[in-house]
Structure P
Amino acid sequence: MRMNDIATPDHRFGGEDIDGLVRVHKKNGPLQQAFYYSPTVFAADMARIFGRWWLFAGHSCLIPNPGDFFTWKIGNEPVLVVRDDAGEAKAYYNTCRHRGSRICTSEFGHANRLVCPYHRWTYGLDGKLLMNTKTDFGVDRSELSLHPIHIRNAAGLLFISLADDPPSFDHAFAEITRRLKPHGMERAKVAHTIDYTVRANWKIVFENNRECYHCPSNHKEYVRATYDVARDQARTDPSLAPALDAAIAQANARFRALGLDEGDVSSNMTGTFFRAHRTPLVEGYASQSMDGQPLSSLMGDFKEPNAGTLRTTVFPNFWQHSGSDYAAAARITPLGPTTTAIRATWLVDKDAVEGKDYTLDRLLPFWDVTNRQDWTICENQQIGIGSSRYRPGPFSLTKEQNVAHFLEWYLREVSGPGAARKSA
């Protein structure tokens, strides 16, 4: 395909050779245009990435009691997550074993039994069919349980995999669980959610999250609270490193005193596809807030504020910043080649009282402002990539390494299990 042959991106793509696109990718640079517009590539993304890898579905505090459930639709797959009678989070395909109707039709709810609204087929919270089907349907009910979905609860973060044989999640599970546990996500509650629709490919959204090269010119609120820009500046101006190192050492002394893992201002990955990394806040900031002051009562095991921020990122659809007073999370749901849904969630301690311990007018702005700034960036990039003159440029070797890391992971996986995974 020659990019100048067709004038508009809406008609430019179709039937791409995905493995061929992977092979011509230039390492340490952005992707070819088709990766952001092509329905063929999007279908591969949904099958080979979102249909196989571990996905963040929601927080366990959404289903505190047996019978509590929430639903989510990823691509064509309706997902049901429910707390069973034993108190464990379980996940099933939200499709009846009779004629396929969706069983739970609301996004959140409570049910002692899972009843299909079409013909009233009824299932227990363990997914087993409760009615006798042998006589009327000629099939024993033991063969008609709901199809289960793999699920892991990492210290209050619920991850699912739609694959029959999912990739290993053990390292990510252990690291996220250990580092997030003091934040008490299991004992949290959702204070607020905002659903954004971003007119950009999901990869553009994730790439933007993986670097702060854009922060000085776009995120003045975020930059005031974090050392991300100072880190980048110290890489190019070594004279700035001693002051930064001193700030990190001071923060780590505080973290050790609080019984937490140490951290630094690096944003490198903890594992191949995930990050669980604590970073300090700048002097004068006890929280990621507009004025640096805590936004709610303390969460989890914390006895005093300012635990830095634990940045948790899991490819391909999740990131969360967790402090001592609140956590802010994002869940990505691709809707199409050029459209992405993002649910932002703010969590506080379950005993925090709105109007007393926190107010939404103080809790939301830091991340809502930053989110909206990012979505504008992503939408502008999507439009620019649609140009017939778009050619992938080079990544910065000091400021965009994490974007390159994400794309190398993505290209390995989208080329398909067992396929040749090489990039030029």
Structure Q
Amino acid sequence: MLHAHHESVRPHLLEGGFGLEKESLRIDGGGFLAHTPADFADDVHIVRDFSENQVEVNTPVCPTPAAAIASLEHYNAVVQRAVANLPERELLWPFSNPPYILGEKDIPIAQYYGDDADKTAYREYLSDRYGRYKMAFSGIHLNYSFAESLLRADFALTGGEDFDAYRDDLYMRLAENCVTWGWILTAVMAASPVMDSSYVEKGKIGGDLFQGLATVRCSELGYWNFFAPVLDYASASAYADSIQAYIDEGMIRYPSELYYPIRLKGFGPYSLAGLKEGISHIELRMVDLNPLVRAGIDERDVLFSQLFLVWAASVEGPRLTPKDQVQAVQNFKNAAHYDLKTVKIVMPDGSAYSVVKAAKRLIDAMEEFYAGFGDEVAACLAFQRRKFDEPETRYAWKIREVFGQGFVARGLQLARQRQKEYLGE
């Protein structure tokens, strides 16, 4: 783990790289999913996710949370201008939960051809296995890498000779600690409590549903496999092999089909072979679109994610048994609930606390760790603590209050407002 309190390391702790991947559904002016083809082929930072009408913006690697938000805003604006200038003006849906869905054909699979045709085949497989409705959820993936300056300063204290092995081991231990404590990220960024009735009853549009969840996509109703993954965090190679074992057993067909809130990534396109060659960064996949801010994610949540990751890379967490990992999946799902006083987090030592109490204990530890780091860090931690002290300050509670009645109609008003903001109208 990082020698976080050593004088040669501590000044570098918050040096790192951020990359944001933001998904958004394109809709027409009536709140229905768009059926026009996507056309952003000239910009490598704007692609399609599962569906032809699901735009994904990928920022370059940025050095600070503010820079990552600024980059995301730039590409959001590019997409907004493009959809606003279509012959029939379209909008970007600002929520993780989809608007009206008339049926599976309303969620057309993204079409790829030639050398990329396998991308469409993969989506067709996912459609058959999980259904297209689940693929209509949108979210943000937050990618983070430790700066070379930090890693080199810390590596110098280890007395080791293999920097690549050191880096891989650090990320492996971080990932295991994220399995233990990463549920707090689900809790602080949950922002999808309300959905349209058409998601659960085909063709029944216009009803407002609340199912006791703060984030549907991160709950038991969202992005999970049909089993609780148990992975090997002993090394990058063992980690990759444990994913391959699920493929060999027919549990999943592709590595990217492993739906888990935490993912380790290599230096090139995602592959198990690439992971074995070296770990580049960690990906957090539990972030909801936050409709309360224009970018879709609050800068303070990006900073908190960094603070959490650096802290988690600096403490000796428990080595997890298969039983612990199964419980960890349930902890993530419990953190997706609306009332966090009624559900529990069970730690590897067997202790159990409400999500609220467990989160405040974790923030206590982070505040002690970051003592002396300045006002911005202290304010960020206080901002997150308040979500557990005063539940009405949580995003899900605010969103339910504003959009709980007339979800799509009010969401359309917000979508138009956001587009006008980006276009300067």
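Quick note: the coordinates plus some simple rules give every number you see, no bench work behind them. Predicted model only: the values in this text are computed from it and were never measured. Cβ atoms are built from the backbone, for glycine too; each structure is taken alone.
Computing FRET efficiency 1/(1 + (r/R0)^6) of positions 189 and 277 (r between Cβ atoms, R0 = 30 Å, to 0.05) across structures P, Q gives 0.75 for structure P. With Rg/Rh (Cα atoms, Kirkwood Rh), for residues 93-260 alone computed over the structures P, Q, the top value is the one for P, the highest of the group. Structures P, Q were shown, and helix-only ellipticity at 222 nm (-39500 (n - 2.57) for each DSSP H run of 4 or more, over all residues; to 500) at -7500 was computed from P.
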